[in-house]
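Below you'll find the structures, each written out as structure tokens.
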Structure P
Amino acid sequence: MIVDTHAHLDFPEFDRDRDDVVKRAKQKGVEYIITIGAGRGFEGNISALEIAERYDNIFCTVGIHPHDASWIKSGDFNKLRELIRGEKVVAIGETGLDFYRMNSPQEVQIESFRRHIRLAMETGLPLVLHIRDAYRKAFEILKEEGYVGKKGVIHCFSGSLQDARDAIDLGLLVSFSGSLTFENAKRLRHVASNIPVERVMLETDSPFLSPEPVRGRRNEPSFVVHVAKVLAEVTSLSYEDIERITSLNVKKIFGFVPFDETPKIAYKIRDSLYLNITNRCTLSCTFCAKFKSFEVKGHNLRLKREPTVDEILSAIGDPLGYKEIVFCGFGEPLLRLDVVKAVGRILKEKGARIRIDTDGLANLVHGRNVVPELKGIVDCISVSINAPDPKTYAIICPSHYGERAFFAVKEFILEARKHIGEVIATCVDLPGLDVEACRRVVEEELGVRFRLRKYNEVG
């Protein structure tokens, strides 16, 4: 399921075939569309709401575009309040600042923007933002108005990587349109590949910005699949992953998308199947995503209880349908060592490739060298070292073991070299961390492959 979160279906370009446009979108897996009220003065809101009420799978926003800020009449915002009462209205906007085209004076745009922000806070609806050549000023106004940590999305994002990160820090999402697919959009694709996909939406902004390979034609919601394909490429995820993750993002912001939030024991990302067998951890890592959410790439990993061996095997199904089976989840799998061994043996008998992602503290936890017990079961083991020295490790990954945990991780890696075919040591690129020092410890001292993981990204 894909959602086109920004289209202008009320525009005259769709008057001759609107029904067919909606039908084609459905056929391409675009289950829902948000049509934007702002764009043709106040009257566009009425036509957008009429369209949303005509189709079960279309919702709408109401607002006044920054281009049209000079046209705002007294009473327009009261009229918007009346429209918001409709069940199909899911957001305020598009509103914001456009200092590129300047169809309305800056001071007029700013006043309109502030009024839209206040309306969103008054109604509890999210904001759909239009920002062009005005990111600094827009963020400044959002902060001044207290719109921090609230729901909103910057549509048709065109800013820098820093702009995207600043938006995410404010609690906003960013939405990519057909421009992401353009040949000359390398900078924008760099942005998309360096922010969490959990903070991304998809859109067409139709009838504008037709994506490759349909540039030159009128854009329409069915073409959002081309944007999804490029986003999958630049994030090294599957199309299925992008469908799932962005649909959940829409649910979080706009609320209308049905989504299966059943806790997952086995969950697919790319072409690997991950096993979530415990939420318990030995460490309390400062960067752990669990402090914010138990969702990983669109999967809910908050277990109600720890699954049995039979339940895990049932959740896996045919293990040969995946590149590898990974004991990972949202907890330390080797806390359940016996379960890992029991499941692992059965999977190996069926010909599966098995990897374990671990904190490397199993020997310390279990009071013995457990690595030989994994020989013949595990093909690859990935160990989080996360620091170049014991003092830094104890700060980043605190536990009741203190600094000796770091030495235990190193010893675990050295033991793994003796018994496991492939050993990888990883660290997260935390701000201020000496990554090169970590690399030297891993490659020169421990003699295994080093992998750097992105900060604030899991899965």
Structure Q
Amino acid sequence: MKLNRLKKIITLNILVASTIAVQAQTAKYVVLVSIDGFRPDFYLDKSWPTPNLQQLVASGSYAKGVRCIFPSVTYPSHTTLITGTFPAKHGITYNTMPNEENKYEWTTDAKKIKAETLWQAARKKGLKSASVSWPISVGAEVDYNLPEIWSETNMADRKSAISALATPKGLLEEMEKYAIGDVDMEDLNLSSLAMDENNSRMAAYILRKYKPNLLSIHIAGVDGAEHKDGRSGDGVSKAVASADHAVMNLMDAIKKAGMQDSTTIIITGDHGFVNVEKTLSPNVWLTEMGVDSKVGKEEPMAKFQSAGGSAFFHLKNSKDLTLLKKVRQKLADLPAEYKQMFRIVERDELTKIGADPHASFALAAANGVYIQDATTGPVSVPKKGGAHGYFPDSPEIRTGFIIAGAGVKNGVILESINLEDVAPTVARVLGFSLTNPDGKAVTQFLK
């Protein structure tokens, strides 16, 4: 009797666990779209040419803004999007980082990511994944992968590098045969909006042919337009329309693949944008102090590492409190016209928001100020265009978030979510969890 009762209890527990697992997975497929430089007004303000984004808003739910990480730049932010962790944990603290020879270069190897990615977690779950043009995805644990990469000798040549590093081998050639045609080098780089169109068409083909449970895609054109024009202008409008059309290609593929009732689509980004009026070169102040901040084969005694709307102060010897005190005094003695161009973000605050653990402190630029690495010349000169990298408390630097499709409630509007919440939300939809994320799933959006 006791044995039969024990069997019944075990069976009941298994059934309950299975039910919970089924309930936890709200969709079979997730398409995660990151539009570089994506802003909430692109879907909240109907004057923007975004009919497809606005259709997703009408049928799904959204946040009025997403609080970014610090610095709010592309590669650290995309790593947060794919891991749900802050830079201090995932290890990608800036767009460019030193290699073994201390040469600063764009990080592209997924092995440099120290936190678990959605791709890895999906594979552990036994799910298939795909990715198109996602930053730091070379060699990632992705079944169908066309990474964001370029030739070592020519950054304009992405085609040959993607071909060489695609998974499986020959995937780009398959795309040329069935999805995009025999394209030129310029059709896959940032020189034109054709890159967004072709990347979305390749992603659409992968959705229809291979039906991955998770597909991530990076749409890059808007960022370049905003760097050039600022937050508005003809170039920005064209790039936003192009990104919206890329989203349409994905929506169309989901429908044609018969996945419409089982797919959740998420549109988000890495950062917003701020209009720029002038530059600030804090390394010039170090030069005035007799401190050489130029990076060579070795790190300098001290430097400000710029990230657009911010700069992080580094000491070669973190225990050199004498030099740290002198630099702080230099900043304290600056004329008011310079002091109003930034605020100091202390180490405790950097730790709280998961920023670079090696920086002594940071400068958060005021809106309109763009920080650069120059060590000589004027401290500040006029500059036009747009930038990011700003502290997350700037409303203009917030990115956007739309979620629609299977398992999603209609009409839920949240004032704000956090960038590190996106990956746990994707994981929750697909019925798995990430290892030690900093963010949490935004369950208010889910049925």
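In table form, for the structure just shown:
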{"read-out": "Parent structure of the calculated result 39, 26, 22, given that semi-axes √(5λ) of the Cα gyration tensor in Å is the read-out and P, Q the choices", "value": "Q"}
{"read-out": "Label whose coordinates, when relative contact order in percent (Cα under 8 Å, 6 or more apart) is calculated, return 28 (choices P, Q)", "value": "Q"}
{"read-out": "Which entry (P, Q) yields the derived value 5.2 for distance in nm of label points 7 Å out along Cα→Cβ at positions 70 and 286", "value": "P"}
{"read-out": "Parent structure of the calculated result 0.85, given that FRET efficiency 1/(1 + (r/R0)^6) of positions 102 and 126 (r between Cβ atoms, R0 = 35 Å, to 0.05) is the read-out and P, Q the choices", "value": "P"}
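Bear in mind that the values in this text are calculations on the coordinates, not laboratory data. Fair warning: this is a prediction, and the values are worked out from it, not measured in the lab. Cβ atoms are built from the backbone, for glycine too; each structure is taken alone.
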